[in-house]
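Novice: Okay, got some structures for you below.
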Structure P
Amino acid sequence: MLAVSGATVQFNGKAALDGVDLSVREREVVAVLGPSGSGKSTLLRVIAGLEPLAQGTVSWNGTDISGLPTHRRGFALMFQDGQLFDHRSVAGNVAYALRVRHASRAEIGTRVEQMLEMVGLAGFGDRRPATLSGGERQRVALARSLAVRPRLLLLDEPLSALDRALRERLAADLRGLLTTTGTPAILVTHDEAEADVIADRVVRMDHGRLGPSG
């Protein structure tokens with residue numbers, strides 16, 4: 001489905017990505033594992049359309065989408081802090097992208113309720129993000145990302161701000177959600193245990209290059 005070929009990105013003449021090749025198959029979850037500064041997040045931003053390529057291509061089902069803007073790629077991106085809108089309710093956050101896509105009010109209501117139940121937050125729709133725990137906030141962010149049925153979910157260290165016990169629990173929940181929804185995903189993380197729980201396949205990145213899959 002997704003094919004990144006020869007992806008090269010340079011910052012101040014130095015390669016942040018150096019000829020990276022990566023593929024993701026239908027329903028597959030791939031983890032990109034590596035230390036800070038290895039190029040993991042840059043790769044995710046390239047796939048999302050947030051970072052231009054110096055060389056290489058990003059393709060979806062054989063079509064080059066390198067020139068497409070972010071909003072036309074059909075991907076969803078989730079960051080480690082969730083980036084929720086504090087002035088909106090939990091339901092309002094989950095519904096946001098659906099409203100942007102002009103979904104009907106009935107469709108939005110049904111989908112929001114469905115997603116909150118799926119992430120274990122049924123009945124939380126009227127709450128404000130400020131009243132939630134860190135784990136609950138990330139569940140809302142995940143519900144918002146999945147609500148629009150993205151072609152690909154891009155996860156940038158989504159659990160790294162949480163404590164170890166909560167991270168382990170949410171990693172298992174995230175794996176279950178991705179399996180249930182059949183959503184292909186790329187997980188960027190520095191946590192090997194997290195990658196093993198969530199992903200079907202792990203690739204390692206260092207100094208802007210990908211090593212062999214595991």
Structure Q
Amino acid sequence: MTLADFRFPDDAPLAGQEGVVMGYAVRHPHGLLIVDTGIGFGHEWVDRVYRPRARRIPEVLAEAGLDAGRVVAIVNSHLHFDHCGQNSAFPSVPIYVQEAEWEIAHSTDYTVLEWIDSPACRYERVTGDHELVPGVRLVSTPGHTIGHQSVVIESVDGPTVIAGQAVYTSGEWSGAAGAWVGTTSAWDPATYAQSVDRLRQLNPVRVYFGHDREPWLG
């Protein structure tokens with residue numbers, strides 16, 4: 001799901017270029033699982049610096065023929081503002097986040113806390129890997145941030161990975177020449193590389209990314 005387009009700020013390596021924020025809906029017998037909720041609305045600094053064109057996630061779901069009322073869990077890959085900004089669109093639905101990510105978001109100038117700490121939000125803080133529902137698990141992939149996590153979905157043809165920002169683009173995953181590589185903006189480049197290796201060792205048949213519309217299909 002395309003949740004927003006934005007412009008990279010003037011001090012970024014991709015200054016002036018257009019970026020995209022992706023979210024994902026996983027159909028499961030238990031209900032819909034949402035991975036990342038995009039950019040929120042009405043924050044002066046975000047609007048001025050990134051010029052986002054955000055889409056309301058319940059409307060995006062409806063366009064895809066999905067009922068927002070069937071959402072039973074939300075996963076935030078991490079708590080940068082562009083991945084958790086519409087958490088409050090799903091009141092009381094559990095939102096899964098790594099404990100380390102929660103701690104850094106609440107102890108540094110890291111994100112937009114009013115989007116995270118809405119009274120409508122209910123968080124489930126986990127440490128390390130965690131089974132979300134049968135066949136879907138959270139996999140700890142620190143590197144981009146200290147508490148980044150990805151989602152692995154088991155299917156008959158092999159694992160599907162929703163990498164979030166553990167890997168920046170399809171081109172980075174496939175090793176394409178000139179692809180934007182996420183180590184340049186990583187909290188810890190060495191840990192980032194270890195997490196990428198961990199995802200590769202799963203031998204996924206498809207990989208989806210938080211900032212690239214194009215998936216990698218094996």
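Novice: When distance in nm of label points 7 Å out along Cα→Cβ at positions 15 and 159 is compared over structures P, Q, which one is greatest?
Specialist: Details: P: 3.3; Q: 3.9.
Top value of distance in nm of label points 7 Å out along Cα→Cβ at positions 15 and 159 goes to structure Q.
Novice: Comparing relative contact order in percent (Cα under 8 Å, 6 or more apart) across P, Q, which is largest?
Specialist: Across P, Q, relative contact order in percent (Cα under 8 Å, 6 or more apart) peaks for P.
Novice: Out of P, Q, choose the structure whose coordinates give helix-only ellipticity at 222 nm (-39500 (n - 2.57) for each DSSP H run of 4 or more, over all residues; to 500) equal to -5500 when calculated.
Specialist: Numbers: P: -10500; Q: -5500.
Derived from the structure labelled Q.
Novice: With Kirkwood radius over Cα pairs in Å, for residues 63-118 alone computed per structure, which member of P, Q shows the largest figure?
Specialist: P
Novice: I've got another one for you. When distance in nm of label points 7 Å out along Cα→Cβ at positions 79 and 103 is compared over structures P, Q, which one is greatest?
Specialist: P
Read-outs: derived from the displayed coordinates by stated rules, not from any lab. Computed from a predicted structure; not experimentally measured. Cβ atoms are built from the backbone, for glycine too; each structure is taken alone.
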